[in-house]
1. Suppose helix-only ellipticity at 222 nm (-39500 (n - 2.57) for each DSSP H run of 4 or more, over all residues; to 500) works out to -25000; of P, Q, which structure was it derived from?
2. 0.85 is what came out when FRET efficiency 1/(1 + (r/R0)^6) of positions 89 and 153 (r between Cβ atoms, R0 = 35 Å, to 0.05) was calculated for one structure; which of P, Q is it?
3. Could you figure out which one of P, Q the value 0.99 for Rg/Rh (Cα atoms, Kirkwood Rh) was computed from?
4. If we compute distance in nm of label points 7 Å out along Cα→Cβ at positions 49 and 201 for structures P, Q, which one ends up with the highest value?
5. Out of P, Q, choose the structure whose coordinates give Cα extents along the principal axes in Å, for residues 73-184 alone equal to 50, 31, 20 when calculated.
6. Quick check on the output: 7 is relative contact order in percent (Cα under 8 Å, 6 or more apart), derived from one of P, Q. Which one produced it?
Structure P
Amino acid sequence: MSEPETADDFFALAEERYEDENLEDAIKNYNNAVKVNPSFEDAYFNRAFAKDELGDKKGAINDFSEVIRINPNNADAFNLRGLLKYNTGNLDESIKDLKSAIKIDPNHSYAFFNLGDVLYDKDCIDEAIDYLSRALQIDPNIQNAYRTRSWAYGRQDNYQAAINDCKKIIEIDPNNGESYQQLGIFQITINDCHSALQNLTKSIELFSDEVEQEYELSDSYKYRGDIHQIMGDRSNACSDWKKSAELGDEDAAKLLEEHCQ
């Protein structure tokens, strides 16, 4: 195989290394590609992904900035740079980038979604719901947009709307344990204990198959114990609180000590 010479040669080799998950070699070849062609938009764009995967978020942000310098109408670069700024705690700059992405592409569903997420974290609940709803109008299958919007509705005490969003996620992904759990929690809030019991039980079934979801499993046991207590079933309440406490839930341990000795 001949040695790479052109920017396209280095880029193709970088793509191969990236596909093989050899990220450091991929970056070296992206570096060579942009050295030969300093305006190679795709090389900067893809190098940003490799840098991000290696934890170099500042470097990834800089690469997306290069993409924007070369092509100020690249909505994806604004969206992804905004997301990285959000993940590094720069919420105000993130909002600017995400709004730029939307201005360039008014149908960029993920820019609307990411902006809704950022606004939710800034406690701008009404605005967050508006942007999340617009994301879902464009793409009704963004599960995380329903998730964040359900939390936002919960912050407004609009529990029925929150419940509806949880049910939408379950329609899309019937094995989403977190959504069954959140649905159950919202149903406790409106005193629909029988439905909450069913959904938390379903979440326990799903979480039990995943070792890395012990935290979520402990929460489901704790909340299901709360329901049993509300319904006057002390024995099952104590049993669930015990399982939750064994998984590390301190609140469940306190309830176990107070009610089950």
Structure Q
Amino acid sequence: MRRRSRRCARRWQPLDSTTARLAFAVDAVAFDLDGTLLDTVHDLAAAVNLLLGKLHLSPLPVDVVRDFIGKGIEDLISKALTRARGVPPRDGEVVALLPLYQQGYTLELGRQTRLFPGVGSGLERMRAAGFKLAVITNKATRFVRPHLEHAGIADFFEVVIGGDDAIAKKPSAEPLLLAATQLGVSAPHMLMVGDSVNDVRAARAAGSPVVVVPYGYNEGVPVQTLAADGIVDSLEAIADWIKHRSAPDFGSSKSS
């Protein structure tokens, strides 16, 4: 795990045994879904291209769709239509196409989705250590639990917040505040783990510490440019740098 230097927002230092004092003192850990827990880009791209095909438009490469992920289905459809046609969608067109896209995504959900390396073992370690775990995603709520169940990780999470559950999506603080309330913890004592600027901004707005993974989507923007508290190579590594606030050796931790 690499942690942001206090001197410069874009200089990072490795966390090792000499820097363990910088770990996070928290009660809970919340995770983004797409690009953090699950590699869903192939399912998403397949659903996008099913929609484009029905509109007699050419399919988009997976790597193009990858950079459209992060702000929810409507934003994904809007960007896909703009790229395929060369002009933005008409007023109301995206909303009108939502049922058609969701029909295709229901067919594709889980077919090519995979856990990122270290996710299963990392969740096991955090649960065994007694941390409360949550998922906070902008993905339409109806698709979230099926994804988690298909991937075999649904039972790890006490709380699941989808894109339809809070009054606003990330980067608003509302989904994080809702998750913290349902978990019975305060937002500053819940670590957010994500892969994009939306996760970082939402965490900052909620007052939560936040780390990012380097393997996610983030709309094609390097995570090193984000104002996160650190970059962690895998979820398993996170377990090495979080402790409960009540831990007796945590007097010098970042969060209190």
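1. Going label by label, the one that fits is P.
2. Source structure: P.
3. Corresponding structure: Q.
4. Max of distance in nm of label points 7 Å out along Cα→Cβ at positions 49 and 201: P.
5. Considering all the candidates, the number was obtained from Q.
6. That value comes from structure P.
Every number here is computed from the coordinates shown, using simple stated rules; none is lab data. Keep in mind that this is a model prediction, so the values were computed, not measured. Cβ atoms are built from the backbone, for glycine too; each structure is taken alone.
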